[in-house]
Structure 1
Amino acid sequence: MSEHPDPWSLASAAVYQAPDPATGAIAPPIHVSSSFQYDAEIYQEVVAGARETVNIYGRCGNPGERLFQDHLARIEGADAVLATASGMAAVTTAIFGLLKQGDHLICDWTTYSSTHEFLAHRAPDFGIETTFVDMADEAAVRAALKPSTKALYFEAIANPTMKVVPIAPLAALAEEKGLVLLCDNTFASPAVLRPLEHGVDLVIESASKFIGGHNDVIGGAIALKAGRLPVDFLDRLRWNTMVKWGAPIAPFSAWLLDRGLQTLPLRVERQCENAAALADFLAEHPAVSRVCYPGRPDHPQHAVAKAQMPRFGAMLAFDVGSEPRALKVVTALKLASFAASLGGVRTVTQIPGTMAFLDIPEEERARMGITPGMVRISAGIEAIEDLKADFAAALATLEAAEA
């Protein structure tokens with residue numbers, strides 16, 4: 001449980017760190033010990049089941065992990081947070097902690113490739129069924145409901161098409177049917193959207209991305225707003241699922257993520273500004289046939305995004321017509337990087353159809369709106385004029401090759 005530092009703003013809540021009670025240090029320590037000394041009192045607490053209040057063993061929890069969880073809970077507006085070894089560990093821990101053999105999940109068609117693959121091909125091995133629909137279409141979601149449906153899953157801003165799903169109708173449906181509503185908030189981050197404030201029960205973050213913010217750490221988190229789920233759900237999820245899967249976050253990773261939270265609002269504000277400027281710049285370029293960015297009026301869910309988010313995120317995508325043309329552009333970039341992952345202070349590009357989504361069948365990629373010539377951009381904090389010049393020079397290589 002985390003006390004919210006009301007009336008502090010998001011920026012103040014992010015930067016604040018309580019001093020270390022042992023030393024007074026204003027930067028938290030890193031506890032690398034895998035084991036912790038028992039005394040008779042601690043032993044009795046563990047035997048009595050009060051495991052959340054004591055240090056037992058590194059796989060079960062770490063003091064630095066709890067600092068990060070409490071810090072993120074303040075940022076998310078959550079009642080509790082559970083940290084995990086990666087974003088996918090957060091996804092799988094949440095799903096296997098919620099669902100059992102014979103249960104049914106409804107998921108948006110457009111989701112991160114590893115999530116899609118897990119739900120489509122791995123979860124069925126355990127008797128968990130998923131129906132993929134367009135979750136921006138409430139009628140399609142209702143039509144997919146079964147007596148065995150237990151949960152709804154979507155991404156706040158979908159990877160990589162930047163689709164935005166209206167949350168209010170899904171929250172109302174979850175309340176009506178007694179379902180659990182899960183939202184992967186990775187592409188937005190809590191600096192752009194706090195889904196728990198919109199009726200979501202569980203928020204999943206790949207903290208490796210915007211929360212860490214520097215492409216130097218892997219970690220994930222699950223944030224809870226109690227209501228349809230009990231307030232101790234994440235405690236049970238830790239002991240019944242995450243600890244058994246062996247997916248705890250490492251102490252140094254928790255420390256890096258906790259540090260990343262301090263600058264999250266500042267970084268993301270600049271990243272969103274750069275993404276919006278790049279989207280407008282690319283939309284005017286003759287070599288670009290399509291730009292996907294929720295902040296542009298031509299985005300299919302622009303009105304939804306405007307109603308749900310104060311900013312439109314730091315992710316965008318554009319299309320240059322074919323995979324060879326996309327490859328020519330991204331390999332010609334100098335300031336921006338051509339690499340996996342996203343959310344860091346440096347602008348990063350990817351060709352999703354042949355990178356993150358390579359294992360998804362071509363017909364499914366087409367249904368998601370992922371085209372061969374699509375380039376995904378995670379906007380960084382560089383000077384926008386330098387970024388524009390970098391992309392202009394890279395796009396000019398297409399014109400030179402065709403001249």
Structure 2
Amino acid sequence: MDSIWIQGGKRLEGKIPISGAKNAALALLPCALLTEDKLTLGNLPRLADVDSFGHLLNQLGVSTMVEGVRRGEYGRRMTLHAADIASTVAPYDMVRKMRASILVLGPMLARAGEATVSLPGGCAIGDRPIDLHLQALECLGAEIELAAGYVKATAPKGRLAGGDYSFPVVSVGATENALMAAVLARGRSQLFNAAREPEIADLCNLLVAMGARIEGIGSSHLIVEGVEGLHGATYDVMPDRIEAGSYACAAGITGGCIELVGARPGDMCSIVNALCHAGLMVEFNDHGVKVTADGKLKPLALTTAPFPGFATDMQAQFMAMLSLAEGDSFLEETIFENRYMHVPELRRMGADVEIRGRSALVHGVEKLTGASVMATDLRASMSLVLAGLAAEAETEVLRVYHLDRGYERLEEKLSAVGAAIERRSSG
């Protein structure tokens with residue numbers, strides 16, 4: 001099994017190209033199911049989750065062709081073609097690998113009039129039911145049945161009617177599923193209290209490029225006028241704001257200076273604000289975002305919230321950085337109830353963190369020390385890498401398959417800015 005080894009204490013400086021957004025890509029890929037034409041997606045990150053989703057789409061009858069990537073390039077271009085949907089069943093052995101697989105439910109239902117999808121898997125960061133997905137689809141006219149670990153959805157007359165749904169709480173995945181289902185409905189649909197994440201806007205923009213009619217893009221009130229059919233399109237995945245934020249924290253924790261090439265400041269306002277309050281200097285330019293550590297890190301009080309609030313996917317990385325701040329920081333996790341699994345591992349490296357329910361008190365320490373640590377989920381694994389970059393001596397991060405789900409060629413990118421990091425195989 002692979003592990004990542006880091007010799008800490010190196011100041012990072014240079015440029016890191018930001019890859020296409022994992023969370024956006026996983027919502028754009030199932031759009032191929034909505035048309036019999038070809039869909040070409042550029043800037044797709046080379047990640048385990050993207051590969052897994054591609055395999056799932058293959059099983060449903062979608063052909064995928066990846067263009068060759070030149071050495072040293074990031075991202076890739078994939079053409080997907082669902083001339084016919086060969087199967088409307090997404091089985092457990094495919095779906096269990098990641099939660100995003102539930103996103104085939106809406107588009108299959110919209111185009112084929114039926115879909116049977118296993119209940120999903122993914123990171124073990126807390127209870128994430130799909131009730132809102134199902135309620136939204138029912139409001140659009142679907143009939144839902146749960147049996148033997150599967151969701152079976154049908155459109156009574158072969159096509160959804162459309163309708164209105166108000167989300168009781170903000171849900172990114174449920175908003176995405178409802179959008180993809182509504183674009184081919186007979187009538188008009190309205191989604192109230194919809195998620196406003198940039199990845200939702202990216203999905204809307206692709207759907208519009210395919211011929212969908214959507215109003216209110218970027219707002220919490222989305223209006224969709226159903227159309228008879230969608231056509232193919234060519235579209236580039238947006239840059240990954242979470243990857244950019246993670247490498248910004250790498251600059252902060254190592255006292256470095258990193259230019260995040262391709263990062264879009266407008267997508268990461270809450271992250272930028274938090275970096276500035278932590279004492280980092282953040283500059284915008286034509287190429288992206290430059291982050292420079294300027295003296296001691298300052299403590300913060302952060303509460304995770306749906307966009308435009310502070311992203312839950314950045315909580316672990318900021319905790320690692322703030323473990324070396326001059327003072328006490330307070331973090332509150334409001335999205336997932338089990339997202340502090342990285343804390344025991346950070347403590348092994350010398351971090352001083354108290355957990356009180358959904359809150360964490362981070363007492364800044366003078367230094368961290370390398371240790372063997374175990375990754376528990378995607379963002380937790382990145383927090384351990386960040387701690388290892390700043391720690392004295394050597395750090396070994398185990399279970400790096402979590403990292404491979406969300407960070408494209410991480411060791412290569414960090415090595416290019418001065419990190420002493422490598423992947424080793426135990427067998």
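Structure summary
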| quantity | calculated |
| --- | --- |
| For relative contact order in percent (Cα under 8 Å, 6 or more apart) computed as 17, the structure of 1, 2 it came from | 1 |
| Given 140 for volume of the Cα convex hull per residue in Å³, calculated: source structure among 1, 2 | 1 |
| Entry that produces 6.0 once distance in nm of label points 7 Å out along Cα→Cβ at positions 164 and 372 is calculated, selected from 1, 2 | 2 |
| When FRET efficiency 1/(1 + (r/R0)^6) of positions 76 and 196 (r between Cβ atoms, R0 = 25 Å, to 0.05) is computed for each of 1, 2, the largest belongs to | 1 |
| helix-only ellipticity at 222 nm (-39500 (n - 2.57) for each DSSP H run of 4 or more, over all residues; to 500) from the coordinates reads -8000; which among 1, 2 | 2 |
| For 0.9 (distance in nm of label points 7 Å out along Cα→Cβ at positions 36 and 60, calculated) the corresponding structure among 1, 2 | 1 |
| Parent structure of the calculated result 0.85, given that FRET efficiency 1/(1 + (r/R0)^6) of positions 28 and 116 (r between Cβ atoms, R0 = 30 Å, to 0.05) is the read-out and 1, 2 the choices | 2 |
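Read-outs throughout are calculated quantities, based only on the coordinates presented, and are distinct from any laboratory measurement. This is a predicted model, so every value here is computed, not measured. Cβ atoms are built from the backbone, for glycine too; each structure is taken alone.
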